[in-house]
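Asker: See the structures that follow.
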Structure P
Amino acid sequence: MLYHIIGKIIELIVVKVLKNLEVIGREHQPKTNRYVVTCNHESYNEIILLGVSLLPNQIHYMAKQELFKNKYFGGLLTRLNAFPVNRENPGPSTLKTPVKLLRDNKIVGIFPQGHRTTGETPLKRGAATIAILAKQPILPAAYVGPTKLLGLFTGKAYIKFGEPIDTTDLPKDLNRQEKVDYVTQQISARTKQLQDELNVYVRNK
């Protein structure tokens, strides 16, 4: 409920009033609301706007467990559909929780870079591993726009979705590890392509 309310408020202000968010490629969203959505991660803005761009559907985000240490802030994150992950020492629950969410017809949001960065960094393999285990597609996305929170109200932001990555029809000669690496490489290539296309689009507007 809280996720929906906050999402609608942001959508009203940023999208409908200020018209500061443009979403491209909505048609690529899988018809079944059961998939992993990935995106480049430069700030908190893409977390917010990625959620807004998929409304009325809700994203369940992975978040580092340190954010849940304060029971009040942790409680807020939980109500906003975030779930804790131990990034330093990942255990079975790191995979179990998101896989269960996917099997329960939920959308799981993962930033494969693992942390906020403005440069190109090797992607972590969690998104591919989870999607393969759950046998669900990956919806790649890219964000270009303000990296400061106030920029959402003063600058233009763009999100572009690409064609889903199928995780069930992979080369038969690959073992499990190689399949994860293969899908991770696809995520990396698609994300970079989407970012490049967005940058060209923005420059030509």
Structure Q
Amino acid sequence: MQEFACVACLLSPLIAYVCGSIPTGDLIGRHLGIAVRQTGSGNIGATNLARTAGRTAGLLTLAGDMAKGLIPVLAVRLLGFGEVVQAATAVAVVVGHMFSIFLGFTGGKGIASGFGVLLGLTPLATLSALVVFIGVFAASRIVSAASLAATLAVPPLLAVLAYPRPYLFAVSLLALLVVARHRDNIRRLWKGQEAPFRLASDGKHTAPEEPDSSA
């Protein structure tokens, strides 16, 4: 039984990585006849889908990416795995989304999948970060700015709320990865060139003038 538990602990992050690697946005784009990685910003996240294929495509991508983050984390928690395995699973899911085995180790920027992970791991801190996202987005209409602000707010929130150290380490690592994946957005934000979010009508495929895809 102990050997089985050890194997399960090792396999959980691996399974989570494969789950995170499922390219929701790319699959939805293919279904709609859109080459997502060659359209708009080229990102497979919900923002690019919404901007180029419409609200429905964006919402489906958002829901799918959140689900693939939430489900593995909830599974390991419900199965009684320890905090370290939970934290490793959380990181593995988002790494899978960012570096998908199905897309030649490319992928999204980890916002939606990260939100799903955090919702399963640290719900109170996640809801607080959502308030930050909504506030910044309402003021700027720039998804990347809101995403980065919310991402950077999570580690301090976990520290204040005294979440377990493995959680804090995992979330801090994920925050660094998300910031790294947004480096082009950060450059445009610094130069004042990041475009505000505009939604395409359902069924109409458009390309944003300046990429701002973060999810």
Structure R
Amino acid sequence: MLRADLLIFLLSAVIGYSVLSIRLRHREEGRWIKDSYVTALGIGFFLWKFSMLIFDPLEALANPLSLLYFSGGQRGLWLGALGGMAYLAYKGYRNRPLVQLLVKSSVLAFAAVQAARFTMFFLWEGSLGWKLPLCALLSLVLSIAAWLKFDFPLSSFAPLVLWYSIGSAVFPFLDGNRHIVLAGFSLEQLLFILLAVAMLVLDSIGSRRNRSR
């Protein structure tokens, strides 16, 4: 029987791919972007699913069947995300003229996947809390904004990612079961705070360049 989290992952990935396909349907570079998306998802899924070999190798080797029934949890999810992003960064480095399109496509696909994933988890778990629906709404807003601004300069995406990162750092406070690692923040929150700071710096640099012209 397919686990619920795996089914949600697959359905969310299909939704993200569908959104990209529709948005890129008239672009020659669409196939390259979609192929990169599929490969990045495959790398991310593999690292997430088998991350027990990295985080708990003794247990995984002692009980190999556990790799079929268990995933790497939150740590594995972040490992998979980092692996997928590293692959996309490599692809962008190898094809620099398409870097901006690749970044915008990644933001759009990520937002669509997250909106679908949070919504399905909310419906599956029947949670009464606010974190999942708010995260789903935040991701949906980002996906719509990224869709509408897709043909705008890449700099227009910085404020979108900034506000998304702020929301993603705040909403986990609604989850009393989050795993705190530093100063009351979870690893997820800390990473989004770093991303928000990075977007703030980039947006500030872009604004200064525009004023100096």
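Every number in this text was worked out from the coordinates using simple rules, so none of it is lab data. These figures come from a predicted structure and were not determined experimentally.
Asker: When Cα Rg over 2.2 N^0.38 Å, for residues 16-55 alone is calculated, the result is 1.12; to which of the structures P, Q, R does this value belong?
Answerer: Structure Q accounts for this read-out.
Asker: Have a look at P, Q, R and say which one yields -25000 for helix-only ellipticity at 222 nm (-39500 (n - 2.57) for each DSSP H run of 4 or more, over all residues; to 500), as calculated.
Answerer: Answer by label: R.
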